[in-house]
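No value in this document is a laboratory result; all are computed from the given coordinates. Treat the numbers as computed from the prediction; the structure is a model and nothing was measured. Cβ atoms are built from the backbone, for glycine too; each structure is taken alone.
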Structure P
């Protein structure tokens, strides 16, 4: 169990799509006894019945998606107990959403970035078909460009970068626990 030394903000897990933010968040929740939420689940609660995030993004566009993302994040952060710690997995592009990033900074969230290699993530992403944010004509090139741009943003905005290449789920959780303890004690 984690012994809290000082008040901790919301701990957010950022990273490019399919870095394992949700899995890592669930593992951290169990290990540290903090509640866990996934921003994608919170966004789904803001969408009309039976809509998926992919469908919303594809039919309404990037800006409409970022509006829903910001709304869901605002509701989540407004509902956080200032004396309690929570873990939140962000979406892959949340830190590129200026309004969402502003909310995280305003609420003093601690941003931990899971950093994985480009080729590993591309293989994971493409398994479920081409997502709406990639060009269907050349998804590999589109992902390469997205990866480079998004990774630069994540590195710039993250408080701590955790390289997870060649780590399994347990090892990733171990690394995250170590980082959290080095920041907050315990």
Structure Q
């Protein structure tokens, strides 16, 4: 049985990425940002255990023609125990629904934490990033909170075009950054 817990699944979501999305809020976060809008998801056991049935529900919903993609947020998707389960879902979506894009929100920083030697880099991090279109990275900083920003909560956060970043080896920000 999976160690991953899901706090919430939102279908037909348009707040957490471009287009209509399935948004999966994973549980567990060691960042514990002051002013977090989902502090209940800091607990790794908040919500329901992630099961085969949960995965089926996500994939079946995402297969509907009006969806643009999947957004994974939390909690913290890049906690090591979460990555080991998330990678399986991402593999399946990439294989069965290759036209769906994947967005991931993380409080960690791409070039510091999610690269070899980084504090959240593990054996499957590269595979997750290889299938990610957009990464919104950086801790939420309450003092930099700005409700006018699209797809991020504080001005220090970045919307990264992961495909271009991985191709060039340098951070390439999406045109969605304000």
Quiz item: Upon calculation of percent of Cα pairs over 25 Å apart from the atomic coordinates, which of the structures P, Q produces 33?
Solution: P
Quiz item: Looking at structures P, Q, which one was mean count of other Cβ atoms within 10 Å over residues 67-74 calculated from, given that it came out as 19.6?
Solution: P
Quiz item: If you work out relative contact order in percent (Cα under 8 Å, 6 or more apart) for P, Q, which one comes out largest?
Solution: P
Quiz item: Given structures P, Q, which gives the highest value for mean count of other Cβ atoms within 10 Å over residues 75-82?
Solution: Q
Exercise. Give the label, chosen from P, Q, of the structure having the highest value of distance in nm of label points 7 Å out along Cα→Cβ at positions 51 and 163.
Key: P
Quiz item: Here helix-only ellipticity at 222 nm (-39500 (n - 2.57) for each DSSP H run of 4 or more, over all residues; to 500) has been calculated and equals -16000, so which of P, Q was it run on?
Solution: P
Practice problem: For structures P, Q, calculate distance in nm of label points 7 Å out along Cα→Cβ at positions 59 and 83 and state which one comes out highest. | Solution: P
Exercise. Match the computed value 1.00 of FRET efficiency 1/(1 + (r/R0)^6) of positions 19 and 123 (r between Cβ atoms, R0 = 30 Å, to 0.05) to one of the structures P, Q, and report its label.
Key: P
Self-check item: For 2.7 (distance in nm of label points 7 Å out along Cα→Cβ at positions 139 and 155, calculated) the corresponding structure among P, Q
Solution: P
